[in-house]
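Asks: There are structures below to look over.
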Structure I
Amino acid sequence: MSKTIINSDKAPAAIGTYSQAIKAGNTVYMSGQIPLDPQTMELVEGFEAQTVQVFENLKAVAEAAGGSFKDIVKLNIFLTDLSHFAKVNEVMGRYFEQPYPARAAIGVAALPRGAAVEMDAILVID
């Protein structure tokens, strides 16, 4: 099976030894996105703004892969403060419709660059 590197300049450039996403067959494995503005590579301010930026970054990579949020089958959310979970649900409702993807929300001690939220996803594109 061949692997295709997915890259979007509408999402932050990789800040390490990884690709924004890899497509293997009809499955796309998206790397974690933190709330970096792709133009400035700086974190956006405020939890809601950070959550929106992460979804926008994921959206850009999904589109570069030829997919959309409707193709996401699994979403992982990493939070440095689980008290923000309700806000994540609210913002997620702006981006997803039923049927929702499978999801995990995980509390972590810290995220890269001091981000409050990070997400990765798996898409299956028909």
Structure II
Amino acid sequence: MIYGIFAGHDDFPNAIVKSCESIIGNQGNYSVISNRDLSNEDIYKNFENIIKSHQDHKEFFLFVDFYGSSISLPAFRIKQNSNKTIKLIFGYNLPMVIDFFLHRNKMESEQLFEKIIEIGRKGIR
């Protein structure tokens, strides 16, 4: 199973995952990180701790609310420094998160990555 990490500003990542769960039911194998009161180094250490504490997972999707944010640099850094497969997704929305949870057990990571990007674009009109 692909592990999900949802990162963003203030309550955004928690709110989007909770909204998703209200639609499709409770999910597991994910973590949420808010940048509230955290430095870039703190965010990086949170990413690192999550990955280390889930050694049984080989693949991670790291969702960041938007490219160029304070979370972007730690996200790029953890991808570069980790021995795990980490897909970075910048600018996520509810359709993407729902699709991630519904298909992460059924698809290879590259297929899932392409699918949720397409779903995210289609969700914007």
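Derivation of every value follows stated rules applied to the coordinates shown; laboratory data play no part. What you are looking at is a predicted structure, and each value in this text was computed from that prediction instead of being measured.
Asks: To which of I, II does the computed value -15000 (helix-only ellipticity at 222 nm (-39500 (n - 2.57) for each DSSP H run of 4 or more, over all residues; to 500)) belong?
Replies: On the way: I: -7500; II: -15000.
The read-out comes from structure II.
Asks: Match the computed value 28 of relative contact order in percent (Cα under 8 Å, 6 or more apart) to one of the structures I, II, and report its label. Let's see the in-between values first.
Replies: Values: I: 31; II: 28.
Source structure for this number: II.
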